[in-house]
Structure formats: C-alpha cells, structure tokens
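Enquirer: Please go over the structures that come below.
Derivation of every value follows stated rules applied to the coordinates shown; laboratory data play no part. The structure displayed is predicted, hence computed values, not measured ones. Cβ atoms are built from the backbone, for glycine too; each structure is taken alone.
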Structure I
Amino acid sequence: MKKIFILFLFSPIFLFAQINESDSLKLKADLSLTGIWQGGNVETLIFRAKSELTYQPWRKWVFKTRNSYVYQAFGKQKADEDVLSLNFIYFNPERRIYPLLLGFVSTNFRREIDLRYLLGGGVTFQLLDKKEHWLKVSISSEYERTNFSKTDFNIVDYDGRSTINTFRGTLWINGRYQLFKNKMVLTHESYFQPSLEESDNYRWQADFGLELPIWSFLNFKINYLHTFESIVIENQKREDQFLTFGFTIKSY
C-alpha cells in the first residue's frame, strides 16, 4: 500500500474534487486523500485516494484521467484493495452537447476481480454551466470484460465462468456547487450501468463529497461512497459503503 500511496503523491498524472472539462485552463489537477485509523484493542485502517487531471493537447480536444485507490484493513488483515482508472477524451467540451470516448480499468480485492476493463463512447449534456456550479448528464455505451479469480456466483446462471463479457449502457450524473460564498463545496457523481444483454447484470454507484475550503489550494473533505453490483462471488454482499475524512489539494 505504501508504494501506491507514494505514487499518488508524487506522480503528476495522479495530481479530486471534480474538475469541469469545459473550463478554459489547459491543465488542471486535484488530489484528495481521506481515511480513518483506529489503534488499540481494535486496529482499523481505511484509506482512500482520488485524483483527477485534465489536459487540453489541442484547441477542441480535452483528455481527462480520474483515478482512485481504496484500502481497508481490520486487525492487520487486508479486507479491501481496489484500483480504478477512468479515462476520457472529449471533443468541443465548451459546447452544451459534446461527444466523448472512454476507457476504464479496475481491480477489486474483496470482490475477487482480477481485472475489469471497459471501452466505449457517448455524449454529454451540460444542464448547468457556471463558474460557481455546474451539472452534467452523460449517456454512453461500453464493451466490458471482467476476469474473476473464482467461478461460483450468487446467480447460478454465471457459475463456471471465470470471465464475464457484456455490452453495457451507462447513465452518468455529476455536478459541483459552491455554497455560502464558497465557504462550502458540494460534489456528487453517480451512475447506473445495466447490461444491454442480460437483465440481471447491472451495477450503480453514488459518490458524494462535502468540502470546506481552508486555503486557496487546500480543502477539508468528507466523502461518502455507496456501490452496488448485482453479480458477485457466492456469499458476498452486493453493497459497499465508505465514509471517509481528509483533504483535497488543488492546482488552481
């Protein structure tokens, strides 16, 4: 875990409070570190790192990479270690409606996902686009391949498969709002992602953040993450929830 933590701190591609890709700045970066530690009779560690970087290589093109890392241990026993990398290419993001391409890669220790990747494209609709607050809705379609380390699932129709492939459709909603003259910042990002081929294969996620600015480039952050997957390894729960506290470092 220490090596990955250092990578998030010092590698510029990882240098998250949600960045608006429609902004005119050519380079913007955020890093959010939150977690909980408890020692003594019960030793608990929950650590979450989120980062986002946007870069405008050409006038009408914007590249965005969003990365997160979650680690949990109880009594020095690892319970979770998840990596998620979301990568987007936008064309003409200053417009109210603009297209996008995406590529995702993830792993999940507790859900025993060795590797998952998605490739696809879609379109974004800007419902609200102001400097102080913005709201966007995106619709996309992806091809997904997930490799599991076990082959017994909660839905018996999938038993015996170490790899599950499917085409998905995704509805994204995300926004950022400055409240009380920028004394408080509310962020949210949610998606619903059903399979276009199998009705019992779907997932959703809701991610909420509350930030209190301390200095120009530093915010205190409270983060709540709720995830759901319909297909999991047998005897695993479908839902996970994280409530963490920490800081967001910004480059702007």
Structure II
Amino acid sequence: MSENLIQASAGVPWSAWQHSAHLARASWMPPEQLCPPGRRLVLIAPHPDDEILMAGGLLTQFRGREHELLIISATDGEGSHPDSTHWTEHRLRRQRPLESRQALTQLDLDLNNLDWRRLNLKDGSLPREEAFLVNHLTQALRPDDVLMATWRGDGHCDHEAVGRAAAQAALARKAQLVEVPVWAWHWAQPDDPRLPWPRAHRLTLDEANLARKRKALTAHVSQLEPDGPRAPVLPATLLDCLLQPFELVFL
C-alpha cells in the first residue's frame, strides 16, 4: 500500500467496520493492563498528531505518571501539504510541533515532567533513516518497557519504517512491542486478511478519556482544515474510526 493509494481511497466508514467479524473478536483490555503503574511506555510517532491518533486515550492514563512516559517524535511533519502556498514546509516545521505540544497539554499531561524527544528527521524519508531509528530506540529502551509504534503494514512509508525499526529494537532489548494501525482504517476492508487479526486487542476508553482525546486532536488545526480546494489531510471517515471508545493495538 503506497501513499498514493491511501490518497486515492475514499475511506472505509465506521458503519462498515461495525460489521467486521475480526474486529468483533478482538478482546477488550483496560489500558492499565497494557502498561500498569511502574512500567514505562515508550511511544514513537512518525509525525505530529500520530501520538494522539494512535494512543490519545491511553496517554491520558499517564497524568501524574509522566516520569513513566517517553514520547519520541521522528519528524516535524513538514511534508503533509506538498505544493501548498499556505502550509509551506517551513511553516509546517514550526506549526506542527506546536500543535503537538497543545494536544498533549489537552490530555492533562505535565510537559515539564515529560521526556519528549524530537528527532527532526525529514518527513517522508524515514525508510532511509531506519538504521538510525533502530539504534536510537535500542539505546532508549529498557528491558521491561512497552514500546508502541505505528503498524509495519500501515500503508504510509514513514509509519511502516517506524514499525519495522521498533520491532527490531524491541526484540534486541526484550521490550514488549505494541503496533497501532492508523491509515489502515482508511484503506483496509473490515475483514482484510492483510491485518494481523490474531494479535488484535481493543484498549477500553471511558467517556472522559475519549473526550480528552477528541479535544487533543482539535489542536492539530493544520491537518483538520481544508487548504483552499484541497480536503483536510485527515479525512472525516478516518477520524470517525479513530475516535471510537477503544484503541486497536496489535500485540
């Protein structure tokens, strides 16, 4: 699956996913079971906004536990609006990290006590940086960590590179790997055999945590507003799937 195919897809609505037998079989899991107090979560996001799309609900569990959370932002997301005169790469490189900061604040996280690392790698070029990512993650990880990354088959080159690097690093450091589909909700069919359904679980989000995730996502203005005649980067159908009362993970 290439970015061109993602863009060409009209998107699969949540109403279709509701009939997925595979999704229905995915077990429910409370967030504290995945990463209980005393265990650190390391989340690597390919672009600003991915940390909210992947795990905005889970991250609300770390209020007061910021010392057990490491967020790694691989790129600044400057490539989201190619050829745009309004959202130029220069403007996006400054804007999108600010949106991430605001979003994490909306989750009630104390950024002064949060280890948040920005790698400033080039958006769209993470496959070329895969060895660097493996090395960085391997050095950052501790054996008992939970490492969360975008799924290796997600359909975007950066998401997949992050997923592959995370898988290698988790294996090397004996950390638990958690992969999260993001763009797969947009292009995959509800019972698509390309998704690793036997590994699928749903992290339960209560109404308060889902509301915080929804509010946090609104901080990513550059991704949610049309750019002249262009539709928003994040389609409404995709957001509808990612703002359900659970977060789908592959363990």
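Enquirer: One of I, II was used to compute helix-only ellipticity at 222 nm (-39500 (n - 2.57) for each DSSP H run of 4 or more, over all residues; to 500), and the answer was -11000. Which one was it?
Expert: The read-out was computed on structure II.
Enquirer: Tell me which structure, out of I, II, gives 18.8 once mean count of other Cβ atoms within 10 Å over residues 76-83 is calculated.
Expert: II
Enquirer: One of I, II was used to compute mean count of other Cβ atoms within 10 Å over residues 44-51, and the result was 27.6. Which label is that?
Expert: II
Enquirer: Match the computed value 2.4 of distance in nm of label points 7 Å out along Cα→Cβ at positions 148 and 164 to one of the structures I, II, and report its label.
Expert: Source structure for this number: II.
Enquirer: If distance in nm of label points 7 Å out along Cα→Cβ at positions 68 and 84 computes to 0.3, which of I, II did it come from?
Expert: I
Enquirer: For which of I, II does Rg/Rh (Cα atoms, Kirkwood Rh), calculated from the coordinates, equal 0.93?
Expert: II
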